Every structure is written in structure tokens, then in C-alpha cells.
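Visitor: Structures follow.
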Structure 1
């Protein structure tokens, strides 16, 4: 199957659902939140529901599967995409705009002594200090620095950058839910064979603990690619196709190698369904890997990426 996205031309959204199941056994551990723990809630029909993975966490995971941790750069099919690399004062790699929690708004990019990126943003977007933010112009600037930012979403919360009003919502969003959940209560003990009654505050002694996991007959990962938003940036058809292909690559990669969410939450794909538009089939990973380098090269020839394609800044407090 070759890459063809013609079926998406008249659709404002691409909606994908992936039915998941534990790799082994029936139990899984959901994400937890401060103060409330696991996010249980009542569904629209009163059924017990559970948020297995939040939209924020999924956004990070969809980036992580695109990154080569050994080489500190994109996975090979994405080579040539722009991003911002942050170095320390010794010239070693510190982080990047792909991995930072706030992406381009990272303090390591904008708050250090090196103002390369900050000054470029301020210069190119200076005319937005008053009036309506020019979304197309903002998108062009972000595409040049880090194409992935257009999918992940951006909030440049700096007063000196258009009064902190420069933001784009996520074009690729995702979350995982479980239905008809039941708690699988268990527990354990941290054993201290040397001094069982020792001071537990200092790490000694036996420490019993409770543990709640869950079971569910239906665990679903949801993916939403906002095609209308991507088209609204006014890029060429080829650049828009690149962004859609990149979104699909992230989804495929996550479902193939990113489903070990936690030690006790290792999932597998049971079935993938496109719920909108009807009749669209998600390209296979191999087809996306084959098409992406050509799309990246074509975009580079259009001059929409920074030159050099990796923008480097040095972080010094």
C-alpha cells in the first residue's frame, strides 16, 4: 500500500480508535493524579469509567516514540525535520524542543542568556503586540523552528511576545479510557530482613502497603487529527500532507512500540478502527516511513524550514 491521503480532502477530522488489552493477565495500572489518585468517573449512562492516560501524557508519549534516545535526534524516517537543540555551556546536548514539557516555551530555550530563539520570535512576530494574532504567520514561524510544535500545540506565555497571546491548540490529541471498570485490590510489604522494626522514616523496617489496579472489558485509545486546523495554516498541499503523515506516523509508532505505559500497565492492540471519515484506511508504518523522507525533502526545498534545520541554543543561567 502506497501513501494516499485523498480520502481526507473533504474531512475536517480524522478520528481513530484502538481497542487495547493487557499484554498478560487482566489487570492494569492507570495514570494517577495528586490528591485524587486514579481518575474514576461516571459515564453518561452511569457506568464506571476510568481515565487510563490523559491528553497531556499522550501528547508527550506521541513525541517520545518519534525520538532516538541514543542519538538524541529524530527516528531515521523523520531526519530533516526542524527542531531546537539545547546545549549546556560545555557543548553537550541538554534537551530539545521535542522533549521539553513546554516545547518551544521551555525555559532552557527562552530564559537563558542565549536569546537566539527568543529574538527570532520577537522579531518575526513583533507586529502582533497589538491586535488580532496572525495565526498563519505564527504557524509559519513555528514550522520553521519545529514542525512538531504544530501538532503538539504551543503556548508562548511571555509578555514580550505579543503579550503572551501566542498559542495554538493541539492538532493531534489523544487519550485512553476504560469502561465498566472494577478495582483489583492487592498489596505487599517492603521487607527488611535485617531490622524489621526499624525506623521506617529512614527507610528501615517492614512497610506494608495497599495497591489498587483495575480490570475492564473495554480499554480504548482515541486519536483526533484536526485536519481543518492544519489546512487553516495556509501551507502548500505538500506541507499539509507532511503534517498529516507525521501525525499518522506518531499514532502508528505509539500503538506499535509505546504501549508499555507503566510497569503494571503494559497493553497491546486488539483492533484499530477509523470512525471518521468512512472508508479511510490508516497507512501502514512501512508506507509512512517510505513516504516521509520525500515529503521532508520537498518541504525543505520550499524553504519552509530553518537553515540550518536544527537551531542550536546554549543554556546558561
Structure 2
């Protein structure tokens, strides 16, 4: 498993992250098997959010109940969680009170004294950067959060936060897969009149922005065809893409899911892939993708087979 460096995190971070948004209904043995399978594959980084689960903090609580981490076990894991979504609305809330309350709830649910990384889950249109900065400062000073980042944010939204926030924003978690890659595809087709692919949808080059500012991109839904429209792997809607995926999987002697991961990790922007599966075998297969280094020709062949235009 290859790793990247994240500002404020002492341990190298694996290129593949175990997302735990679907563990609410798993029993203790299933949760432990899932996490231990990931650990055996080199994945010592887990991703949570306060809103994951039937109840607030439900998946965080399920994780803690099943794992019963000792202090030494806790030190060997990077635990990331997210805050800012109010499900009952739904609406978004980056107020000081909500962020601090959310972190306190996550700490109790996870049965830990600190969060390694806290992400702002989705942009709050009513954000007041000074409020966010005050929350971050107090959480950091109390030793409750060690590093901070964002999710689904555009470059200008990040710049607005940075007007007040003094801590480095270490990650931006965005939806990204071979078939859902506007953040990459727009730059390839820039300056092409009449091509929808050339339109800027993310506020102006989020991938390049993150590279310039040492912000790691974390790809969520890495196997989704579009915005929650099902996976592209083995989908009859993507015969050309799956033919290429299967051929490369055979050539590299890995499962197809590893090729889907390798397409993301091949990008030089130091990306992490956030898995959402609860199937240990798929975790093992996906983890193998970190060690596959696609050639430029192979990367672009997958990009074209997914339906993107290469001028």
C-alpha cells in the first residue's frame, strides 16, 4: 500500500481509506472482520461522519462498540469524521455551536479523546469564516481535533474559509470515479466551444487548486457511475469501459475493482480513495489498486472508454 503525507498527521496516510457509513446494521464480528481485513491490506485510516447511521453518530458508535480499541490500538489508527449536515432539515450549519457540539458527540460515540481529522461535510451557504475559525481554534487548543479539512468544497469556498482559518486544510473529499470525473475532465477539454465537458462546474479547477495548496483529494464513491446512480463495474451501461477494465485487470493480475482504484491513485495529485463497501473481499481487491501504476496510455484509454473527450 502506497502512502501520502498529510499536514498535521504524524503517520503516513494510505492511498485507500475505509469508509464506514454503512456499518450500522453489522454485528460486532462483521465490523471487526471488515476493519481487520483493511488493516491487513495496509489501510489504517477510517472515515466517519456524524450523520452516518440511522441515528446521529450511529455508525461512529457501532464502530466503537465493536472494536473496543485499546489506547495502543487507537494510536495506530487515523480516525477522520465530518460535521456540518443537519439531517432534520436538511440543511447545513457551520456555526461555532454546531461544530463544537458535533465533535463532542463524535468523541463520545467513538470513545476516543481526539479526532485525527475533522472535515466540514458540505458547504454551508451561510458560512461565517470567523465562526469556523473560532471552532477550529478551540477544538485544536483542547486537543480534541488534530487536523482539519473540507468535503465537496470549491476553490473559492476554501479561499473564503482560509480568510479566517489559520490551520492548514489538509484534505478535500469530493465525488470522483472514472465515470464521474468533471474535476479532471474539464481541464482536458478546456477552451473547447460547444463541449459540455469544457464547462467549469467546480469553481475553477479544484484538482489543480488542491495540488497548489497541498490539499489531499479524497475520492468518495470511487465506483459510482454518476451521482448515486449505481456502480459502473460490470454494468451493462458501460460495456466499452468494462472491457478495458477487465483486460487491464488480467494484465496486472488483480480484480477489476483494483483497476478502478488505480485510475484514481495514478493521478499525481496525491489522492486517496474512500471505500464504502462492507464486503471484506472487495476491500482486499480495492487495496491492490494502490500498487498498480497505470501507464499514461492505459490511464487515458480508461478515461476515453468512460465517455470523456480527449481532443
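We did not get these values from a lab; they are worked out from the coordinates using the rules stated. Small disclaimer: the values here were computed from a predicted structure and weren't measured. Cβ atoms are built from the backbone, for glycine too; each structure is taken alone.
Visitor: Hey, helix-only ellipticity at 222 nm (-39500 (n - 2.57) for each DSSP H run of 4 or more, over all residues; to 500) derived from one of 1, 2 reads -7500; which structure?
Guide: Details: 1: -7500; 2: -11500.
Computing helix-only ellipticity at 222 nm (-39500 (n - 2.57) for each DSSP H run of 4 or more, over all residues; to 500) on every structure in 1, 2 gives -7500 only for 1.
Visitor: On to the next question. With mean count of other Cβ atoms within 10 Å over residues 153-160 coming out at 15.9, pick the structure among 1, 2 it was computed from. Present the calculation step by step, with values, prior to reporting the outcome.
Guide: On the way: 1: 15.9; 2: 19.0.
This figure was derived from 1.
Visitor: Also: By the measure mean count of other Cβ atoms within 10 Å over residues 169-176, tell me the structure among 1, 2 with the highest figure. If you can, show how the numbers build up before the last one.
Guide: Details: 1: 20.6; 2: 24.2.
Largest value of mean count of other Cβ atoms within 10 Å over residues 169-176: 2.
Visitor: A value of 0.70 was computed for FRET efficiency 1/(1 + (r/R0)^6) of positions 9 and 185 (r between Cβ atoms, R0 = 35 Å, to 0.05); which of 1, 2 is the source structure? Display every interim value, and only then the final one.
Guide: Details: 1: 0.10; 2: 0.70.
The structure behind it is 2.
Visitor: While we're on this one: Could you figure out which one of 1, 2 the value 33 for relative contact order in percent (Cα under 8 Å, 6 or more apart) was computed from?
Guide: Comparing all candidates, it corresponds to 1.
Visitor: Computing distance in nm of label points 7 Å out along Cα→Cβ at positions 25 and 265 for each of 1, 2, which one ends up highest? Present the calculation step by step, with values, prior to reporting the outcome.
Guide: Values: 1: 1.6; 2: 3.1.
When distance in nm of label points 7 Å out along Cα→Cβ at positions 25 and 265 is calculated for 1, 2, structure 2 comes out on top.
Visitor: Work out the source of 5.8 here, i.e. which of 1, 2 gives that when distance in nm of label points 7 Å out along Cα→Cβ at positions 113 and 281 is computed. Display every interim value, and only then the final one.
Guide: On the way: 1: 5.8; 2: 4.2.
It must be structure 1, since only it matches.
Visitor: Using the calculated result 5.4 for distance in nm of label points 7 Å out along Cα→Cβ at positions 65 and 297, pick out the matching structure from 1, 2. Provide the component values of the computation, followed by the final result.
Guide: Values: 1: 2.7; 2: 5.4.
Structure 2 accounts for this read-out.
Visitor: The value 51, 46, 35 for Cα extents along the principal axes in Å was derived from one model only; which of 1, 2 is it?
Guide: So the calculation was done on 2.
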